[in-house]
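Each value in this text was obtained by applying a stated rule to the coordinates, not by laboratory testing. Everything quoted here is computed from the prediction, not taken from an experiment. Cβ atoms are built from the backbone, for glycine too; each structure is taken alone.
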Structure P
Amino acid sequence: MSEYLTLGLFQMYVENDFKKNLTKIIEAITNAKLSGCDVIVFPEGALDAQCLKSLNIEENRKKVSLAIEKIRRVANAEVIYVILCTVYPMNKQYVNRLTVINPKGEIIFDYYKLHDLPGRNSSKTFSINGVIASAIICADRWIPSIEDLPVMEGAKVIFECSGNYYDEWIDDLEWYWQVTRAVRNSVYVVFVNTSSRYHIRGHGHTAIIAPDGSIIDSLQEEDDRLLVAKIDISKASRSEALRRFNHPTFKSFWESGINIIKGKTIEKPTHVYRLISQKSPIKVAVAQMACSRKIELNLKHMKFMIKNAKDNNADIIAFPELVVTGAYDRDILEADRKVLVTALEYIRAVARQEKIYVIFGMPWYINGKRRNSAFVIDENGNILTRYDQIVVDKIHLFEQGRSTHSMWFTVKGVHSIVTIGTDVRWCEISKLAALRGAVLHFHICYDPGITSEAILKRKQFWATIANDRTLLATINAAYPFKVENPSSPAGGNSIIWCSFYRDCKWVSPEYPCCYSITRYPYTGVRLAEAGFTEQIIYGSEILGPENRLLNYLLEKDSQMKDWYYMGIRVIDISNGD
């Protein structure tokens, strides 16, 4: 295996002229070789058969095949790998195809976009100079078997070839899909996009993202540019992917997915139950609270905010992670079980008095081991669930949680989940819950990041799970201005998100209707967003009866049906102590 790969990424404006595009592609291959590239990568639809003048699909297929043969000869002559994307005439329609050609001019990988040809088993890997890689065509990034499963097979570089439209670039989220994919897998993500002229076609922003999520190099909207960069393969450790793969809750899920794409028979999951919610109006309050190091002050302030939320007719209020103790290690270590039990009983009494659901985070002890927990209290003061964080980063403080079953609870008949902090990095947690039927998701955190880079990274992870067709509330602690004996600073920016794909009827003081605000077409719509300071943000929606994410995946990726059902079973029955 090569220690380094030199990549050539050709950000290309796709002309309405087949011959011009073919000429561009051939010239770019030659230039990439002159620049020392091992591989050149083209965006989605670089060679577009629909640009041909003939309406005869059979005739156009022959012309495209001849063009591919010409490109294969050029790859052979230049001794370079080529990742070529075409709009290919097939079965009386035009479909997006990705073809990998090796330096001998041989086709070693062929993949048709599942959004064009649903049901084809396309989730496989290929090799470039011994480096295992995988590929995604644009919107197939939303399909788990295409996006993450190849990394579990060994891929260290993920190529995403896209034709993202001009309005798909969201300035304050940037490469959010690609960055989060790189970080949760510890691999390189290579994004190649079509460019724009006069805001027509793609937004550009071709980029190479390192395994830690940093941007190695990128372009803006420039037309027809070759980006060349060398990557160190040793940095693509796949460590986070392996951590996800080997977790006892999810191991059977990942193993069954790999077996399916290898053509092996798996034991079909039994007792798979999807959840259907009651159709209910729910008003959510997100309490972005600034924390003190004194537990009694935090409890007193929580009571004030709970009463405020009830006065504003909220059904449920959610507080940040570790809101009771604050986030300093010393304060977490000093909070013994007796103090925490007292705090829990206090909050239960307040919830019962105000007749409101309350979600909050604090440490908890199980068999003498400390865990990072989220409690959900109902309007009568009963404990609906206690969920312990699964993806623990502070291993010196907390034992890893073992149960996904404990994420679940219902609010007015609406099936909901709660997650904590770095759980957001493992997208399978929220996605599998959505497949099972969750329509309301509370993600509580205490993220200290206040730099522009930290704020961006936090929003990128939130935006990724906002695509799971749930109403999502992401709650962070506020920066502790004017707080007596303040705890660790936090970055705020709590957000309530509504998936673009769901039928939303949203009413809030800030936004009377979700369709009246800026339309973010390829992630969740931000219905309310906080700044750094302490505040409560609100919103109301009629939720239920079901989450339609499973319907979408079974339509586009039907060959992986048993895998998705396995995931539903995993997220349902995993029940630790």
Structure Q
Amino acid sequence: MNYAHEMPFGAAVFDGGEVRFRLWAPDARSVTVDFSSGNLPMRSVDGGWFELKTSEACPGDRYQFRIDDRAVPDPASRFQPLGVHGPSEVIDPKAFLWKSADWRGRPWEETVLYELHVGTFSAEGTYRGAEQKLDYLSSLGITAVEIMPVSSFPGKRNWGYDGVLPYAPSACYGRPEDLKHFIDAAHKRGLMVFLDVVYNHFGPEGNYLHLYCPQFFTERHKTPWGQAINFDGPGSRMVRDYFVHNALYWLEEYRVDGLRFDAVHAIYDDSKPDFLTELAETVRITVGRERQIHLVLENDHNAARYLGCDLRNCGAKYSAQWNDDIHHAAHVLLTGESDGYYADYSSNPIWHFGRCLAEGYSYQGERSHFRGGTSRGEVSRNLPPSCFVSFVQNHDQVGNRAFGERITNLAEPRALKAVLAVLLLAPSTPLLFMGEEFGASTPFLFFCDFEPDLAAKAREGRRLEFARFAQFSSAEAQAKIPDPNDEETFLRSKLDWGSVEAQIHSDWQKFYRELLARRKSAIAPRVKDVLPGKARFEVLGKKAVSVVWPFAGGGQFALIANLSEESLDIPKIPEGSLVYATVEEAAALAKPRTMPALSVAWYLKP
């Protein structure tokens, strides 16, 4: 079976052997398609379009658009074999034969996400290298692999959020068919594949759209990364189509099971319906009718109105959002750190932690001191807990630290295991960051590979970013922050799979396997039964909390978590049978008694 997404731009290969090239360039006077053997003129059509259909091109040919004597890559290129500044390659997506054509996905309630960066996940740093680990991930208890952005970016290494050609998977990791092979292999093992996509900005190097299509951008809005993309002004219809088609392209042509949308709070759109609503609705009425498709947001605004999708009625809703609130509360509980955004959680972290478990967001309209006293968030307590993705590590929370330290380097192991016993078994959706399951000691640093002038700005910007912290107030301290453009920074971030054999790492791995196995057997089958809006939590001490999630048909999940260094008297043991406990003493709890320090107990009443 083969698959291709039909789109109104780029290079499309037809069954008869012809190739159609199409480009939107409203400000261009003339456009040609340049090949190594010569060039062919494109004819101007209505609405700023240029088009060419020819039998003189075939799959594998490399081409560029020459716009008013300036050669640029195809903005809808399916592959850039020589990087973002080089020629595009004509790709025939139907040349790849899928072996898992009957794959229809898995229910969201079964999701256990594993976020990875292709370049640092394996020694090879390729799609093929990552594919060799799929059996391992499946046996660990993972059900969904989430890949950090792979769209073509400048240089040989990058987190992926500096992409400039959203349709072209980076040649650093392999060819398009290698990525498809990875996804096909994952599906054969029952694993979903999610892809992180960036629709809020283009990277600072290699974006040529502004040269011939300034309508793609707007001065009406600003992002943290510069000029905003035009989602709501004159000419925005084509811009919106470009990104809607990109989502459909990954879902249809690459058969990914879900997309994670980066920092959608930086997508500025005053139109009705807004871009996010239109995108979700389009996906649901197309690909979503045939397969189980899951759409996940990163949204600092905690906009609950976008969430609430289930298998019965998705409409224009999203499946879930990364819940930074629960991470921040857990991090403060584990480390005591209160710099930056952690300040909003530092006065009573256990309350924030409990509220996240029971209600989703902790900030549901309350004022954020970190954000200058502005209100943040919308009411989320009436949403299912599966709408919120929980984690103690991800690429941001590790990599945005100056030295890329993982939580295992910052927290006491028993305390960390107690928090993990909460998050990996809670009815919210858990996410792991690559290597955390074996307590990886390698850092995950911020790295890139820009041209020299931009590289210098990235290096200095990174140091200035941390200058407001006391420990980096001096130039000497700032100079110790790893240079993002140094290849060694990237190499240090690669996982050390050989370390898994060491006792300390194999013990961590055993712990994760046990928790995920318990989640699969006792928790996941009942997540859909949790009654939205009825969960309740109670703070029992400075670092202790109890939470109850009632079921729609009667029964409940219940949790008691003592995250303090002292034992705690529990006034009442929840109803139901004990399904998991972190220590033997907690396992013995059957009547009012003392809860040991750093212990967690889960109860189920069917």
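State the single structure among P, Q that was used to calculate distance in nm of label points 7 Å out along Cα→Cβ at positions 84 and 196, giving 1.6. It would help to have the intermediate numbers written out before the result.
Numbers: P: 3.0; Q: 1.6.
Only structure Q yields this read-out.
Taking relative contact order in percent (Cα under 8 Å, 6 or more apart) from the coordinates of each of P, Q, which one would give 11?
Details: P: 14; Q: 11.
The value was obtained from structure Q.
Comparing distance in nm of label points 7 Å out along Cα→Cβ at positions 100 and 324 across structures P, Q, which is largest? Walk me through the numbers before you get to the answer.
On the way: P: 5.0; Q: 3.2.
Top value of distance in nm of label points 7 Å out along Cα→Cβ at positions 100 and 324 goes to structure P.
Comparing structures P, Q by FRET efficiency 1/(1 + (r/R0)^6) of positions 244 and 460 (r between Cβ atoms, R0 = 35 Å, to 0.05), which one has the largest value?
Largest value of FRET efficiency 1/(1 + (r/R0)^6) of positions 244 and 460 (r between Cβ atoms, R0 = 35 Å, to 0.05): P.
Looking at distance in nm of label points 7 Å out along Cα→Cβ at positions 532 and 548, point out which structure of P, Q has the largest value.
On the way: P: 4.1; Q: 2.2.
Max of distance in nm of label points 7 Å out along Cα→Cβ at positions 532 and 548: P.
To test your reading of the models, identify which of P, Q gives 5.0 for distance in nm of label points 7 Å out along Cα→Cβ at positions 60 and 412 when calculated. Display every interim value, and only then the final one.
Working: P: 5.0; Q: 6.4.
Label of the source structure: P.
For FRET efficiency 1/(1 + (r/R0)^6) of positions 172 and 340 (r between Cβ atoms, R0 = 35 Å, to 0.05), which structure out of P, Q has the highest calculated value? Intermediate results must be reported in sequence, preceding the final value.
Values: P: 0.40; Q: 0.65.
Comparing P, Q by FRET efficiency 1/(1 + (r/R0)^6) of positions 172 and 340 (r between Cβ atoms, R0 = 35 Å, to 0.05), the maximum is at Q.
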